[in-house]
Structure I
Amino acid sequence: MEKLIGYDAIALGELIRKREVRAVELLDISIKRIEKINPKLNAVIYKMYDQARETAENWDNELNRDQAKDGIFCGVPFLLKDLLVEYKGAPFSEGSRAISGYVSKIDSDLVKRQKDSGLVIIGKTNASEFGGLPLTDSDLFGPTLNPWDPSLTPGGSSGGSAAAVAAGIVPMAHGNDGGGSIRIPASCCGLFGLKPTRGRNPLGPLFGDLGSGIVSEHALTRTVRDSAALLDATSGAGVGDPYYAPSKALPFLEEVKREVGSLKIGFLKGIPEGWSENSRIHPDCVVAVNDAAQLCEDLGHIVEEIIPNQLGGPNIRQNYGCIWCSLIGHIIAYWERELGMKIGQDMIESLNWDDYQTGLKITGADYLYTLEEIQRFSRKIARWYEEEGFDLLLTPTLRIPPSKYGTFKSTIDEPMKMLEVASSFNLFTRIQNLTGQPAMSVPLFWNEDHVPIGVQFAGRFGDEATLFRLAAQLEHAKPWTNKIPPIHCSNES
């Protein structure tokens, strides 16, 4: 059983259905991997072994009674990010000392669908407080380290999930994305990471509109087909949801198997006006985009470099900041009501407290004006796809490679250093959170330091299908699942 390395979630589910391995046996393997590898990474911060064992035993018993099950992932171990989504009876902290000790009273709709697909949730992964930074470090739990180089960040805020998947603890893990928090750690850890279209996955029953639709739920995976199959299992609006993604023509898993045809792909090597105050892209990230553009061209796609200012817009950092600071205020107000207590400055990390204070100064008029600016920009981007005939936009996922820990630390002389470095990470990714488009980070390039550098493809609103078809083609043309980081379950005795 210990040789079950390199299998994706679909393959493991098939082994269980064929009774070539029991769900409980697979659970024990994953637990051993957590116990051996997690001390080196700090990726898993809550262990849910007892609940997981009960669930795995139920799967084994039902299968042994020859009861047919529809769950494609029946009995497959899975990790849940400790942010936003809840599992009834499990600890829930969102990386914050203010919430530490809280126990969830419900299952989120997404978690119910994950369970129905057959996944066995075995623990929760580390995240930055409230997902406020695109790295994974909190005063409550400390930093998660990157399996490719433990001196580097795995990105964030889904970095705990990314590190666990990259190290082979589980084949896939939950993530959510409010500014790049799936795609950023996917890039840093050499994984496939898709942010779905706004409204594709549910946020209920507690939430409908988080930050005016900037937040999406999904996962980090090793293979494209796992991402597609999981999205099939979890997607679809809940009753009363404020956003409805366009219906899919076929199951996403079927799209992965289809021919992609010849796509028209625009790519950026520069930063459009208004997207950032910093106009420099690290050479490694430029090389990664050039490499991906050449690969797409070799595969028969039409690839054209885009003049950056064709996609220029209002001050994106300022407008995104208005939404984000308001969202942090909403999160703190929510928890004050839920906990029945006032949350003070000593309970919140300094950057989030600063964002909270900024949010308190934003008026309703300010917020609505910002939304109109963003919506005008979103229409501009949508028209660019339609009028210019582009299917996808290719960019770096990050402006810079994964940074060393300590790079982010603010000082008295540089109080905004953490925010400035973090903004380098989500410069390209936060665009699709504002527009609602689907986008994916694909691990096609490793630099001379053997560190993964992802590239991002953004599709038209509602068109995950094209992204999945292209991703499957790229995965076949330039496989990445055979690349193993130094900290990995295969290297453990």
Structure II
Amino acid sequence: MHRLISFIFFTCCILLQQGFSQTAQQWPEIAGSARLENRAYRILREISDQAGGRLAGTAANKITLEILSRELRAAGYEPRTESFNMPGWFRGDDEIVMTVPSRRHLKAVALGYTQAQSSFNGEVVYLNQGYPQDFSGQNVNNKIVLVTSEVAVAKPRLLRQEVITAAGLNGSRAILFINERPGDINLAGTGDFDGHNLPVPAFSLTREEGLWIRRLLEENETVVLEISVRSYCQDIRADNLIASLPGENPRKIVAGAHVDSWDLAQGSIDNGLGTAMLFDVARLMKLYSPRNYYSIEFVWFNGEELGLFGSKNYVKVHQDEDIPLMINMDMTGSPTGFNAMGFDEFIPLLQELADSLQGYDLTDGVTSRPWTNGDHMPFMLQGIPIITLNARLDENMSHTYHSQTDTFDKVNIKYLSDATAVMTILVQKLANRRDVAFSRKSREDMVNLFKKFGLEQKLKKQNQWPYQ
């Protein structure tokens, strides 16, 4: 009997060790399913074609959450939503018409939080990038300011929010941004990172029409525009979608992607790629690695495009929980390596993984450079370490950014399956590394990290700097 009990105990220990294994035994199956089944590609097609562009608060956004919830239930999860309030914004039938020197309807799109107002006319004045010295000495009162989005040489890049604020303070009626990318496309985006109504209407012009107006002004022609603003701001109730995979340890790794997109097209690249990939990572983990040491929470954040409102709310609601790591998936293309995002203690582990995945072109190895304005940022501000995948997008994919060309036909099916496989393997490995000392960083550590990488001033300009 004693030997039988010992045998049973020994066998259970072995099975438990295998259940929470960090070995690569499941990797061939994970990679095979990501390539052969590629559920990410199928679900991305359905979201793109049945929902399309999906700003928070819209019917398309709700349809997308319903599709994901249905597929998660089929994969064995019990998805749930966490609702939150946020400042919403809805695009109306805005119009900009040139009336002098000729009549032409311009191809323009309002920036987020442009608020409806009565039609008005105004002369146009060109102010380069819109730096303070560009406004200095210029009479822009009751005029429409035209600026370029191109980066000035040897000058810090301005945030749109800074230029919009300056236009309002100087008495302008509106501000127009010339898109830096050619192709008769506009650049959608938020005008205020905190969701405040803009002081003046702000629009994106196509590069071609913007340069035409600039040429007219350089030739001392008077340009008059008539602007009708029907877009509007309205508080909304939005939902994050969550699927949990409990582990032996209640400490949980958060794997996230933003589910919302801009409304000009289908949002297939930004962030259809991350939305679909996160689903397939969850599916593959449930299928091939259902028992892990750490718990995993898959979160589809809402309201990212308008100001990271979903991830901000998630961090606020779960601030007392032990979250040792966050992994973000945003516009993730063909994997080229890993980014430790300034948390250098993860470099050896990530390099070990990169060296193990010889079947993928991870030529960038491991970098460690953080960036802002993604759903990882609220986590970073709390000292939670971040890891992302370095990845490559084809030119026709990256060119679609926030424009009318972000459509499903640009999606590369191989990039999606490769990224899904590599990210699933990363999640599986991290969720089973008992020897990794996951720990939150102190306030001082984070201040030093942001200063080291030159992110302090940008965060302060966006009113996102929490360190006094």
Structure III
Amino acid sequence: MTTLIKNGRIITATDDYFADILIDGTTIRAIGKSLPGTYDKSIDAAGKLVIPGGIDPHVHMQLPFGGTVSSDDFESGTRAAAVGGTTSIIDFAIQYHGKTFAQTLDDWHAKASGKCAIDYGFHLAVTEYEPRHAAEFRQVIDAGVPTFKLFLAYPGVFLVDDRTMYRVMRSAGEAGGLTLVHAENGVVIEEVIHDLVAAGKTEPKYHPISRPPVTEVDGIQRAIHVADLAKAPVFIVHVSTGAGADQIRRARDAGQRAFGETCTQYLYFDESKYDQPNFEGAKYIFTPPLRPADNIEPLWNALRMGYLQEVSTDHCPFNFKGQKELGRDSFTKIPNGGPGVEDRLMMVYHAAMQHGFSLNKFVDLTSTASAKMFGMWPRKGTIAVGSDADIVIFDPDREQIRSAKTHAQNCDYNLFEGMKIKGVVVTVLSRGKVVVENGKYIGRPGDGQFLKRGECARI
């Protein structure tokens, strides 16, 4: 099937021009003005931006956590992602103790296979690394999973010690992979939580107090130092503080291969959200927590200057009713996570334009940088001849109010409820197939394919 997208303004991380795009099957065949020929389908993008499909490299679909399971599975979550202009996600295959790497990936493939509306990949989250696991690193990378996740939080569940961190970083680095780190001082946090609960301080507002900014900075410092010792690259996930971003800046300025992301919520909100009445603060219980307001602009500056490379979501939704309410008597029992995979592209556009970012930088933050960082470039993350036809037609002038009443995420609240934004996703193509038309999902489960990724950190 051939499709022509005509009259659009094409924006990539480096280009800005008017042209038509000819799609043949799943890939882009030609780009130019007044392309000759007849086509099976024609889409008029006059007055719209034509951008690469968004990439969200940090989501958790169908994740068991806190005695429940995140409310979006791979079907509903990828459908919501598509509606929001995201055409590729990377989830986390979490290794439980006793599992090999191969068994872990098999478990997550079973969850996702045949269900996804868009293309998907996995990071392998390692919780156990003994000598018997060493040979598996090369096998995992050859299977298209070149990224490995470590938690320095959640003792007794996900947390790894420094020895395991060093082993994973060294092995991943030697095999050509990249290690991602959830960087906090989880052991100290556990002790602070114990003291708060003992003092009867159990409301949602104590969540950020239990995980103060210094615990993130400490975790980032340790991860960067161990990566330096292991002679391996490191990527810090969901950076929430200006001081944390500054640690990455210092490492990069010293020549270290250190990278990082922040998430949409940290670019909009501060810790005052936890002071809301009627348990409303529970909606914003995720980790790291929201921070004091003076962290927001430093995060934007870090994105502007390239010390943080991209914006993800850490999408891990739990319904307010029946799930977040599990922690009515203590913030320690509130499942950690929130929705956002559908909101990201539009929310980042709205705020990035207010901060004076270029359209090219917007595309880089939401698509191109992740494609390069995580081994998908140039198949994903750009509009070029030979690339996958993952394309979003975006109306920069249309306004919209974000709301749980209209979103596609399987969650009974929206983090950005009632916010009026400018810039709306209109049409989405995933590998040449229209999966969203006029803002409505028209695809089907199984449209997405597993992304076998290659060399990482090409930034």
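The table below lists the values:
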quantity	calculated
Value -10000, calculated as helix-only ellipticity at 222 nm (-39500 (n - 2.57) for each DSSP H run of 4 or more, over all residues; to 500), assigned to which of I, II, III	II
Cα extents along the principal axes in Å derived as 98, 46, 40 - corresponding label from I, II, III	II
Computed 3.3 for distance in nm of label points 7 Å out along Cα→Cβ at positions 175 and 327 - originating structure among I, II, III	III
Among I, II, III, which structure scores highest (criterion: distance in nm of label points 7 Å out along Cα→Cβ at positions 39 and 271)	III
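FYI, it's all coordinate maths here, none of it is from the lab. Remember, predicted model here, so these are calculated numbers, not experimental data. Cβ atoms are built from the backbone, for glycine too; each structure is taken alone.
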